[in-house]
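Take a look at the structures below.
Each reported figure results from applying straightforward, stated rules to the coordinates on display, with no laboratory input. All of these numbers come straight from a predicted model, not from anything done at the bench. Cβ atoms are built from the backbone, for glycine too; each structure is taken alone.
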Structure I
Amino acid sequence: MKRGILGLLSVILITAGCSLDSMFQQPQVTVIDYELVELPGDTTKLLIECDIKNMDSHDGDVKSVTYVAVIEGVTSLNMTYTTPFTMKGNQTLRMKLPLTLPTAEAALLLDKLNAGKSLNYTVTGKFTADTFLGTQELSLNVSGTAAVEVGIEDFFIQPFVEMNETEGFYVTDIGSPPPPFGSNQPVKINIKEVIVSNKDAHNATVKQMVYTVNLEGVNSEKMTYTPSSPIPISNTGTPGAQIVMSNLPMNFSYASLIGVLNFAASGSYYVDYTIIGTVLIEADLGSGPIEFYLPVNTSGSNTLLVSP
């Protein structure tokens, strides 16, 4: 009798310890490469080519895939792929899944988004599939490195954006400390000149620049510079293939920049800087004018002057 009870308990415990999820083997996913679908707008649209290997001997009919990817630190939108497909038992299926990233957060990623570059990724989510055990949710959790197959310069050669090294930064408002010693006004500084050089065979127009500046390890607020009218740039190799944008504003926290300001107050002071962001371009690439964002990533050393 005792043996019968013990045997029954063993069956119950074994059954309870085996979830349906573990009885159908999780698929193995490997990202092969990335393809840019179109030039970045408010969002950047990619296709991620991947191998999906069914590790189980049974077929699985996938109804949907939900996932989020992090590419070089940039998190995608929540994605859902709803075109059904079948994972044949013990076979590998190569397919392309769409991925949408917020362009405003992806300036550094865009700077690397060119054919041949390798980008780190993490993809998490789940497959919803009909298997011999019924409808199941199979986990998706992979990471690694994959190369860019189609990038920005397959559509448009990125312009060269740099600060004019003969002109520096100019403090236009010293700001004030937080209460009770002041009204907590930001320090206001202008970038005297930024040069944009067109490297593409198409004429283009600069419409806007969104950027953050780091001075000696201190980040500015995210800034937007819109010229009073769009600035045309001729195609590369022709006169006018380079334009200048003047007096681009920056705002810094008074408390974070006070150490730098103390040096600059006595006169000319060289600071290390990095400018990261995007520039909004309009160009006709053959099917009428379109707007798109291209990355800005430039650094160096220049003077910081307090205006008299």
Structure II
Amino acid sequence: MKTRMVARAMAVLAFAPVGPVHGGSPATVTWDRDVAPALGSVICMTRYEYKGKVNFTPTFKGCEAPVGLSPAMLAVRQVFAASVQTIERLQSTERATESVFRDVPEGTPDRNDVLLARYRHDLLTSARFQKLVMPGVHRALAEAGLTCADCPGPRTQPPVRSVTVATLVPYAVAFYWPDAILPNGRPSVHICVGINGLARMPEVDLELADAALAAFFANAPAVLEAGRPVVIEAMGTPAYGAAADSAAKLEYLRTTLATRLPKTPAFVRALAAGAATSLSPLGLACTDCVSSGAPRASVPPATE
């Protein structure tokens, strides 16, 4: 009974009416009543099937604005909506929401509503989301003649953080992930956001992980192609041939790539070229990417 009451309370929070409340001051809005629901409406639930079973999960795609949303809150909502492509690829925001499905297991009463409310809450209250989105929210509010005294996160754009190609390379290598041995015996290699080499790093700076991933996606064909010769060479070694099974072959490839890719000039240049054009939305700037980068390639992604 208690779980059901909590679930219903969270569901009400998730779908509360959205719009400025003009109480004591017509120029004031609040986080809980106005801004958070407007931002949260960018996230909705989608239905999907996996192994013949119907499931639901939070999504950023196709989520319509609530009916009756005020022009000011529509502008607030658009700040987040315009950043969705950046936000959904971040390792930092993925880490902020990764416990949602564990903490809201199947069988929870009103699970979809609880899951959505929890996902919205965990994302919107994460430090990385607030750093990237809230300065724009405050600008939108100011343009509408509004303020939000209790809104979390920075009110102005934080200082740009400078990074170098060398600091991004270990993270890019972690995302360059052999994930399977295909029926023809060749490995499948792709940019893996979920399961990857970050778990093997002794310390992870999530801002650098975000930056490396952005750089990777910005020039993915060239970065993947630059690693192809390393994969092919590794496949030709006696150690790879002697690996007992697919798991052992994958482990050998992952270890070899982690060692060789940072020393592969074409890989570093391709990553730098991607970083030179992709880090600004993250509040980051690469100080040596222009000089280190190669021209962006337009070849198909590599899969060996």
Looking just at FRET efficiency 1/(1 + (r/R0)^6) of positions 70 and 126 (r between Cβ atoms, R0 = 25 Å, to 0.05), which of the labels I, II belongs to the structure with the highest value? I
With percent of Cα pairs over 19 Å apart, for residues 158-277 alone derived from the coordinates and found to be 45, which of I, II does the value describe? II
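Match the computed value -15000 of helix-only ellipticity at 222 nm (-39500 (n - 2.57) for each DSSP H run of 4 or more, over all residues; to 500) to one of the structures I, II, and report its label. All intermediate terms of the calculation are to be shown ahead of the outcome.
On the way: I: -3500; II: -15000.
Going label by label, the one that fits is II.
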Hey, distance in nm of label points 7 Å out along Cα→Cβ at positions 30 and 286 derived from one of I, II reads 4.5; which structure? II
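Using Rg/Rh (Cα atoms, Kirkwood Rh) as the calculated read-out, with 1.17 as its value, let me know the right label among I, II.
Numbers: I: 1.17; II: 1.04.
The read-out was computed on structure I.
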